[in-house]
Structure 1
Amino acid sequence: MKKYLFILSIFTLFLTSCDEQDPELYDGPSLIYFTEGTSGRFFVEDTPESSTQIVVGVTKAASTDRTFTVAVNEELTTATPDQYEFQSYTFTIPANEYLGYVEVFGNFDAISTQGSTLAIELVDIQNAEVANFDTTFLLGLNQYCPVDLPGTSFNGSAFIGTSLVNNFQGELVPTGGLNEYSIANAWGEFVAAATGDDSYLGQYYYPVVIQIGCDYNVSLTPANTNGIPGAGGTGVYNDGAGVISLSLTQGLFTEPFNVEVDLVLVP
């Protein structure tokens, strides 16, 4: 019995000592900063009031409303002034609140199909300080024009010029970006077929990420070069036919050439 009483006493002491520990509290000045990272994307809709909000926070609440001011960092901004609008450069963090919001409006017609970047800086706040971290936000501006594909499976064909080299199948895997998909291998067993050497089977696959723009032009980024020098390319989507046509650059062969690929989407 004494043994169990001793163990119980130790356990009770442990719980008491833990409960008596004070929580760690922030004791520095009140600072403002972007609380959800320093970059994001704004897909602007074709409406007059298309806008987005960027969250800012302070480390200490106050008993009164506080205004804070932002500015455009011209050096980091590629967006032109007609592509975005601030109805005011001053915003409010309400009394007893920790969060405020920067609202940016977008102009669908002015935004280029390639997109652009708006760099926003926190410059001032009432009765607080601007932090020395997370105070510049890079906002990507793109037109919002979702493309409705007939399907994500495809039958692919790879060509040198107009000469068919090989056929293959694959899948467009959504990345979460607007009209953006990854493709594990954009030209199938092209190298083995082009050289006639089966020892290349399973080698030199061409993984890419594609994004279909509002004008149906396709931007292409190699997911990795996978040993293929000069990997890259361009493309276009034929909405009526449901075909994505890519022109892949590569430098595997002695005289580099583009490989033309058609991906016929399967409903």
Structure 2
Amino acid sequence: MIESNAPNYFSISMYPTEPLDNEEALSSLLKVFESNSKLVPQQWGNSELIRLDYNRNEILEKSLLERKVSEVYLHRTSNIKYSGKFNIFTNSRSFLDFDFNKTMPQKFWSLFFQLSDQIAEIVKPRWGVTHISYSPTYPWKSELERLHIWLNLCSQPIPVRFLPNGPLGLGTRTYFGGHILELFGKDFLMNATGVVTELSWGGIRIDVSDNPWEVDLESFLEKWVALMNYLDSPKVMAIPSFDEDQMGVTFNPNISWINYLNKK
């Protein structure tokens, strides 16, 4: 049995394929946050240390006209709190990442996933993971606790892990697009367990379960393992190695990702 209590953070991580270096795309992304009064950014900057009053026109001017900004940071410090960043120009290392504070009321959890879908529709990620994270137990003392630590690391596809090793694994909601969708195969993904949705922009979304924000962690992990086992056969997912001290997981690239890197 896992004692999960309340989430400790909510995260949206994506590797975009669409650049934001034009007014239509960048405005569309910013308007997604502005479309709900609970999500409107309050601060912005071109680094973590700089926080100016949020102004969409200023962001457009600095990013597109003056070309002085290549990375945009957004922050909200009241109600639904979050901080995040994204790249204006797209390359193989482009990364969009937003963390939402654990204080987000449960009635807004579905809104969080709606926001994720709206962002994905604009940036069309080759890989994206949206996740509700619960604090794991260190060191793990049971199989469920081991799986929980693995899940949490899979849901954090930061560049230093993702780029050399490929997709680490699924989160609460996972997006497949571009060459990663091709590596798995569309038909293969459409037949996966879980809740599979073909998206209008060409990607595929897999939720571990219906309304995954309503599922208790233990039930979620059972469904998650079944999905991970199914997705293992194309040999795209990174290979996990569990630490002897039962504190963490490291990853290595699988054969399909090695072949992809060798062809680049």
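Computed quantities for the displayed model
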| read-out | value |
| --- | --- |
| Which of 1, 2 leads on FRET efficiency 1/(1 + (r/R0)^6) of positions 183 and 199 (r between Cβ atoms, R0 = 25 Å, to 0.05), largest value | 2 |
| Highest-scoring label, criterion being mean count of other Cβ atoms within 10 Å over residues 135-142, among 1, 2 | 1 |
| For Rg and Dmax of the Cα atoms in Å computed as 18.3, 55, the structure of 1, 2 it came from | 2 |
| Structure responsible for -3000, with helix-only ellipticity at 222 nm (-39500 (n - 2.57) for each DSSP H run of 4 or more, over all residues; to 500) calculated and labels 1, 2 on offer | 1 |
| Label whose coordinates, when mean count of other Cβ atoms within 10 Å over residues 151-158 is calculated, return 17.0 (choices 1, 2) | 1 |
| Which of 1, 2 yields 2.1 [distance in nm of label points 7 Å out along Cα→Cβ at positions 175 and 223, calculated] | 2 |
| Computed 4.6 for distance in nm of label points 7 Å out along Cα→Cβ at positions 55 and 215 - originating structure among 1, 2 | 2 |
| Highest-scoring label, criterion being FRET efficiency 1/(1 + (r/R0)^6) of positions 111 and 167 (r between Cβ atoms, R0 = 25 Å, to 0.05), among 1, 2 | 2 |
| Of the structures 1, 2, the one that 19 was derived from, the read-out being relative contact order in percent (Cα under 8 Å, 6 or more apart) | 2 |
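Taken together, the values in this text are just the output of simple stated rules run on the coordinates, not laboratory data. It should be emphasised that the depicted structure is a prediction, and the values quoted were computed from it without experimental measurement. Cβ atoms are built from the backbone, for glycine too; each structure is taken alone.
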